[in-house]
1. Among the shown structures P, Q, from which was the value -20500 of helix-only ellipticity at 222 nm (-39500 (n - 2.57) for each DSSP H run of 4 or more, over all residues; to 500) calculated?
2. When mean count of other Cβ atoms within 10 Å over residues 178-185 is compared over structures P, Q, which one is greatest?
3. Given a computed value of 12 for relative contact order in percent (Cα under 8 Å, 6 or more apart), which structure among P, Q does it belong to?
4. Looking at structures P, Q, which one was mean count of other Cβ atoms within 10 Å over residues 378-385 calculated from, given that it came out as 13.4?
5. If distance in nm of label points 7 Å out along Cα→Cβ at positions 250 and 594 computes to 6.4, which of P, Q did it come from?
6. From which structure (P, Q) was Kirkwood radius over Cα pairs in Å calculated, if the value obtained is 29.8?
Structure P
Amino acid sequence: MQFHKILVFILILFMFSCNENKPTLITDKDFNKNWLFKKDTIPQGESITLDDSSWRKLNVPHDWAIEGPFDNKHNARNGGLPIDGIAWYRKHFTVDSNHKNKQISIEFDGVMDNSTVFINGHNVGKRHYGYSGFEYDLTPHIKFGEDNVIAVQCAPEVLSERWYPGAGIYRNVRLKINNAVHIPQWGTYITTPNATAEQATVKIETKIKNATDSNTEATLETTILDTENNSVAVSTQTIQLEKNSEGKQIQDIEVSNPKLWDIGVPNLYKAISRVKIDGHVVDEFETEFGIRHIEFKKEGFYLNGNAVELNGVCMHHDLGPLGAAVNYRATERQMQIMQSMGANALRTSHNPPSTEMLQVCDRLGIVVIDEAFDEWKLPKVPNGYSNYFDEWAETDLRDMIKRDRNHPSVIMWSIGNEILEQGKPDGWKIAKMLNDICHDEDNTRPTTAGFNYYPASFTNKLAYQIDVVGVNYKPAYYGEIREQNPDMIFYGSETSSQTSTRGYYDIPLDYKVKKETNQVSSYDVTVGPSWAYSPDVEFAAQEANPHSLGEFIWTGFDYLGEPTPYGGRDNTTNGYWNDDWPSHASYFAPVDLCGFPKDRFYLYQSQWTTEPMVHVYHTGIGKLKREKLFLFTPIPIVMKLNCL
């Protein structure tokens with residue numbers, strides 16, 4: 001009996017020993033809650049001994065600028081809000097002592113901007129571009145089982161953007177605790193080189209990091225789950241990993257009878273990548289993707305073999321009254337409203353979007369032009385991206401592509417918008433450099449850019465460095481471009497810029513901007529800025545040039561800042577647009593800041609949708625009475641419809 005007791009005791013010890021040696025998996029932690037915030041210049045704000053007990057407690061994502069106040073002392077071009085200054089975020093946290101052998105990192109989806117991150121007083125990295133995501137290794141400086149302090153300094157500047165950027169940790173944050181062998185940030189790259197309704201080949205490149213001091217053999221097991229989370233394919237491979245290095249494994253996995261991702265048909269699959277050592281799972285990595293085939297021809301854009309006309313919208317990243325802080329539901333609502341207008345495409349003007357925006361487009365079935373820059377080396381504003389282009393452009397562009405290339409919604413990489421180098425004979429060199437970076441990171445999608453200098457962008461050869469040419473506000477030249485470049489693929493990358501105020505009607509009709517009102521008539525007779533034109537002009541140009549891929553209107557939603565036709569003009573008001581305060585938000589879109597459709601919304605709906613619709617509007621009798629115009633005043637009654 002005594003012998004049996006000893007044997008049982010030994011077996012229990014053995015089981016506990018095995019469990020202790022078995023690596024544990026820890027899901028990435030939501031690191032958004034319980035931050036401390038103070039907007040001030042604070043000497044040694046990163047210090048672990050700093051008393052932050054009186055600081056404001058909040059959760060991120062957080063945009064301090066939207067909290068206001070709106071004030072004429074702030075640039076109306078940036079929404080009349082306090083987007084600049086120095087602010088600090090701090091967060092106290094503990095990492096269990098059981099994790100001493102693990103890799104600890106922090107991932108930020110975006111910090112606006114000029115951010116510096118510290119852990120326990122140690123500077124672990126700086127990032128200027130507020131739209132770039134990044135990750136820092138915290139492992140060397142973590143105090144396991146004790147209090148740790150992460151500190152983030154933000155130092156956004158005035159005259160750094162041409163719109164409202166927001167300020168602070170405005171996108172999501174995650175704490176990652178990984179085993180020494182794991183799949184690193186953006187570690188999978190999924191393409192579908194063959195995609196038909198009968199058969200698809202899913203090609204998966206997986207990076208695996210070995211942070212140990214010894215060579216290691218591991219197994220990579222990848223499972224494909226369909227739209228209902230059923231396993232439809234599995235691939236397993238053995239990998240030899242060199243010490244302190246990263247390895248890459250390529251798997252070609254066949255999927256029979258796949259459900260294709262398409263416009264309005266957002267079939268999404270998942271790849272579950274498991275890394276195993278000695279039979280134990282040491283990391284698990286999930287990637288959402290779609291199976292689809294894209295093709296660009298001089299005759300148009302084809303998705304899964306079907307011609308698709310791009311009925312697109314350009315969008316800035318703010319969420320109107322919510323500011324720039326990321327909010328999934330608000331983003332989803334914006335794109336659902338765009339979809340109901342008939343939009344099937346988005347151009348992320350003029351910067352990398354939030355991950356949430358791409359997730360929304362993946363899940364709604366909307367295609368995306370993913371745009372990187374508004375400036376290269378030549379500045380549009382004194383404190384803009386041109387100050388950092390030489391040092392950071394390649395890193396920021398590569399990071400955008402690596403982050404976003406698994407999204408089936410993304411169909412093109414845009415390397416810039418209205419870049420001033422269009423006017424320079426050697427501007428093509430930068431265009432070629434950026435184009436080559438895109439192809440190096442992802443050769444399955446074409447490059448593009450939005451050019452507004454015509455013919456300079458052609459004569460200076462920028463247009464010939466990219467795959468698909470975007471033309472801003474030049475519908476009169478579509479025919480000429482095609483005649484002179486018969487094999488060129490192009491589209492209207494920014495169109496119309498019609499302005500209006502929802503629910504405001506001028507009687508009698510007046511084509512002039514009325515400075516005394518700070519409004520623009522919803523009758524859409526006042527176009528606005530000099531480059532703008534009526535949507536009907538673009539409709540006619542697209543119809544006359546069916547080889548164009550389509551158009552992207554400026555913009556889908558009104559946005560904070562750039563209150564055209566009020567406020568000012570570039571290079572004429574020292575960058576400040578406060579001449580017509582309190583105008584501090586745009587008038588361009590068919591939908592206002594809060595998401596309510598203007599009358600122009602129904603014009604696009606009449607052209608871009610097939611479900612029968614009718615929209616009738618006029619100024620209303622009440623307005624005529626108030627302005628004593630009731631007698632003998634013609635009342636324009638306007639109808640938008642797609643049926644008779």
Structure Q
Amino acid sequence: MNGALLNVGQTFVVVLLVMILFMGVREALVVSTIVPLSIMFALIAMKLIGVSIEQISIAAVIISLGLLVDNGVVMVEDIQRQLNEGKPPKTAALSAGKQFFILLGVASITTVSAFIPMFILEGTAGEFAFSLGAVVGLMLLGSWLTAHYIMPYLCMLLLRGKPKSVDAKKGFLLRSYSVAISKALTLGILIIPVAYGLVILASSLFGAVKSEQFPLSERAEYLIYFNMPKGTSIAETEKNTLDVVKWLNDTSVNPEVVNTTAFVGSGGPRFYLALSPADTNPATAFILVNTNGFEGAVPAAERARRYLTEQHPEAQTRVTRLSMGDSESGIVEVKISRPDADTLLKSAQTVEAAFADVPDITFYENDRGNKVLKLTADILQSNARELGVTSQSVANAMDMFFTGKELSTYREGDKSIPISIRAGESFRDSLEDLGDFYLGGTSQLVSLNEVAHFDAVMGLSQLRRENQIRQIKISGKSDTLSAYEVLANLQPVLDAVQLELGSQYAVEIGGEIANASKTNSILAAGLLPALIVMLIALTFQFNSIRRVGLILMTIPLVAIGAPAGLWLLGQPLSFFSILGMLSLMGIVINNAIVQIDQIDIEWQSRPLRDAIINAAEQRFSPILLTSMTTILGLMPMALSGGALFEPMATLMIGGLLFATPVSLFFVPSAYYLFF
């Protein structure tokens with residue numbers, strides 16, 4: 001939390017310095033007022049709708065800064081331009097407010113509509129996405145109100161008309177752009193396909209970027225799942241677990257460890273949303289290891305992994321950290337289901353062997369039990385009825401023989417000790433002794449041999465069912481490969497298993513891949529209502545199919561630099577990267593709206609070509625400044641935002657670096673071509 005707040009402060013300082021450098025002190029101070037006022041508005045509204053101040057909402061504030069500044073820059077630039085033309089301050093402020101009141105409102109609505117898919121997500125992803133989208137929407141609303149009801153007054157007080165000469169560097173950029181855009185207008189028929197060609201070429205980089213839905217947590221702890229062979233007694237599990245705990249608490253070996261908590265036979269409380277509790281089973285244990293910091297947790301976990309592999313090969317172990325999502329990233333689950341247990345077991349062993357061959361595999365496990373000796377009882381119903389014995393009474397007798405039955409309770413002070421009866425240990429491993437065990441009949445004692453036939457067979461100690469169908473789940477994770485890359489390694493074996501099993505057996509993929517597919521399908525379903533809201537808002541503003549179509553044509557431009565940024569810096573394509581892509585869409589659409597509106601205004605008093613060039617020149621500085629403040633404002637998050645936010649910030653920076661210059665030529669050229 002402290003790191004996220006520090007990022008907000010760093011971002012605000014960077015944005016302010018950039019505005020001072022490119023706009024001047026007075027203009028920068030006026031524009032900068034939009035940030036604290038919008039944040040204050042958002043905080044009040046967040047309280048009302050129940051959104052907490054946490055990492056996600058703070059990240060939304062950082063993402064919003066570029067969009068907030070855009071509204072302020074557009075207003076201040078236009079007011080300053082009119083003051084430079086000699087208009088009175090009040091007239092300039094009212095004129096700018098009248099021109100941009102509805103326009104910036106529509107731009108804000110289209111930006112927020114890009115977040116509509118986030119509001120329909122469920123689970124942890126839905127909580128994250130709702131917080132992000134809601135805060136961005138509130139910040140934009142506060143920005144719009146500030147830009148139209150507070151900022152014009154500040155401009156009247158602080159801004160003054162300037163000579164037409166401008167800073168040399170800025171003049172050079174603007175003059176260079178003016179020359180370039182005048183030449184580009186005649187090449188509009190080439191610029192559009194070239195831009196989309198870049199989109200297609202850049203999109204191919206997504207395949208080279210590692211996919212990861214949610215990163216691992218940076219909490220100062222790690223987890224150990226310790227599973228003895230199924231059927232192991234809880235006493236034996238406890239003995240081995242205490243051996244591990246003793247090693248963990250040895251400060252000469254593990255100086256990073258502060259303390260440990262072990263749960264034997266169960267997974268303990270679910271103290272974290274993404275925690276997957278260990279099974280309740282005598283053969284399972286779960287150990288929570290707290291360390292002196294995140295930096296110490298990583299090497300300590302690796303050391304524990306090596307120790308468990310070398311010293312406890314009899315156990316299935318997994319050493320991991322908590323995930324920031326609702327499940328751990330990188331895990332691939334293979335579920336094999338259908339009726340025959342022996343066939344399932346054989347196929348599961350084949351898949352387990354394939355997991356073992358995956359490069360840098362850190363763990364692979366299954367949820368089945370080992371084959372053990374099982375006792376089956378075939379009740380002779382005719383004999384049982386004749387002797388007055390029921391199946392339930394036979395089951396109760398066997399339960400008493402092996403497990404015991406509580407008869408009473410011995411109390412001493414505040415202590416209660418149950419009194420149970422069961423067969424002695426030397427009798428419980430003998431079928432003959434079981435057959436000689438007596439239970440009450442209608443009028444006499446009846447031995448179990450008279451009413452049941454017992455047999456010992458080999459069977460799985462544990463076999464789960466899903467929807468009443470037998471199923472074995474094998475799961476694993478690689479330390480260096482993504483879930484998709486692990487699946488690619490397994491796919492030939494899975495195809496062979498499916499071919500061998502036939503259509504009566506099902507091989508399904510779960511884990512991160514299934515979760516990501518579900519999340520992406522929900523996001524895709526939300527794009528339609530988002531598009532409808534965009535169309536309604538844009539049609540209201542422009543009342544032109546060609547203009548609305550031109551604005552929507554700019555959306556794919558965000559893909560030009562986004563994957564390149566992730567690929568160059570080695571960041572994964574995560575859930576938050578996708579949210580960053582939606583934010584990029586809002587920024588690009590916002591720029592296109594303001595560009596087209598300015599062209600329409602200029603076209604009323606001059607020829608189309610001159611109008612486009614003049615409008616492009618007027619919108620050049622605000623668009624460039626907005627992109628620069630967003631890029632530089634995201635830098636602290638990209639460099640030190642942690643595993644959760646660094647991919648999102650990197651994607652947005654890469655997207656803006658390429659999409660901004662392309663859109664500065666794409667929109668004017670396409671407008672000239674269409675009209």
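1. That value comes from structure Q.
2. P
3. Corresponding structure: P.
4. So the calculation was done on Q.
5. Label of the source structure: Q.
6. Q
Since every read-out is calculated from the coordinates, none of them should be taken as a lab result. Owing to the predicted nature of the structure, the values given are computational and were not obtained by experimental measurement. Cβ atoms are built from the backbone, for glycine too; each structure is taken alone.
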